[in-house]
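Before anything else, here is the set of structures, which you'll find just below.
Each value in this text was obtained by applying a stated rule to the coordinates, not by laboratory testing. All figures in this text were calculated on a predicted structure; none of them were measured in a lab. Cβ atoms are built from the backbone, for glycine too; each structure is taken alone.
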Structure I
Amino acid sequence: MNNSVTNTARLLWAGLRALLVLTLVTGVVYPLVVTGIAQAAFHNKANGSETKAEGKVVGSSLIGQQGYSLDYFQGRPANGLGTNSVNTRYKLILSGATNLAADNKVLIKQVKDAQAAVVKDNSVPGYTVTPSQVPADAVTSSGSGLDPDISPAYAELQVHRVAAKNDLSVAQVEKLVKDHTTGRTLGFIGEPRVNVLELNIALKDLTKGS
């Protein structure tokens, strides 16, 4: 009987020691090491890829923003976003796609309305946009609804409007788009893209200096 109790106590103590050691290694040491490496080697990415303007964080280069005035470049639609119905205290935004089929009447109407708006908003004196010029990313949301980038074609479509709204030349705004166009990753992965937040920050800087 005594041996049984002793053995049980010994096993429990060994299990407790193993728990404490593993908790220390996996719950404290490992996270600190990984965090240290991330802060040292990938500081900006580890902190959310923050984008700053005038010394302040204005967003993340990984997350698109809505609500830009027509003085600025517009991002992709965010029809897949909805309000959080559970944690209403913080009014969080949910990311996601519309999950509507290509022949869904609601989606078709959204696309047609978006196309009409793009044509209207970007047609300025001396430059008229036609429906055939409107690229797909101008009228459809991404899978997350938070895509921070637009295609160079959509950025170029907005150049004349942005130039007119900000009293800039078309050449100035075209150069701005070109300077902020990122090519395919490693030359073959993905598509060329333009980060809307970074482009608008550069536009704001340009208007201040003009």
Structure II
Amino acid sequence: MKSVRLLVLGALRRRGRAHGYQVRADLEAWGAHEWSTATSGSVYHALRSMAAQGLLVTHETVRSEAGGPPRIEYELTGRGEQEYFTLLGRALTDHEPGLDVLGAAVGLIEDLPRERALEMLRERASAMREWRTSITSHLPAGTDLDTWGPVGEVLSLWLTTAETGARWTHRLIRRLEEGAFTMAGEDPAPTQPDGGTHGQ
């Protein structure tokens, strides 16, 4: 899965209806152009491609007074909404998505109800446990990976990745269980006098 598709759908869904440059500006404000494939060209390509696939509907706006061509605004269709949540769920439950895909999903996680997000993350944690077990189950008891040469380093890399990913996933689960973020269907946290919010 490419992160740009998920990011563009998420940004557009939050806007409701927007020009390509507005979507691009939102993603750049999130820093997505630094950690994902969401470059200027890929954003416009994703918009055109998803419109052709029926995931977005286009609206032509009035020509500018300067005489430029009319801008195209994009809006999610019912299929686009379904695709967005499918991609979001896949990214959150997969035990080894690309970091850009996982980052996109976590950045958009507030679009999910809290219990649904927790369910997905618990599924991810379970898949990571199974993945780690599948790596270690073939190793003889008492194996010292340092004696396995480069192959040992490869196995060590995967084990470290699995363990670090599991710790991070459990941390996010705990934060959601403790009420972090304002999830779909929830009222925003009340603002404190100093401008902060409770429970964040």
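Taking distance in nm of label points 7 Å out along Cα→Cβ at positions 132 and 164 as the criterion, the top structure among I, II is I, with the largest value.
Looking at mean count of other Cβ atoms within 10 Å over residues 4-11 over structures I, II, structure II comes out largest.
Quick check: 10.5 is what I get for mean count of other Cβ atoms within 10 Å over residues 28-35, calculated from one of I, II. Which structure matches?
I
Each of I, II could give helix-only ellipticity at 222 nm (-39500 (n - 2.57) for each DSSP H run of 4 or more, over all residues; to 500), but the derived value -14000 comes from I.
A value of 21.0 for Kirkwood radius over Cα pairs in Å, calculated from one of I, II, originates in structure I. Taking 18.6 as the value of mean count of other Cβ atoms within 10 Å over residues 140-147 derived from one of the structures shown (I, II), identify that structure. Answer by label: I.
Out of I, II, which structure matches 14.9 when Kirkwood radius over Cα pairs in Å, for residues 76-155 alone is calculated?
Source structure for this number: II.
When distance in nm of label points 7 Å out along Cα→Cβ at positions 12 and 60 is computed for each of I, II, the one that comes out at 1.8 is II.
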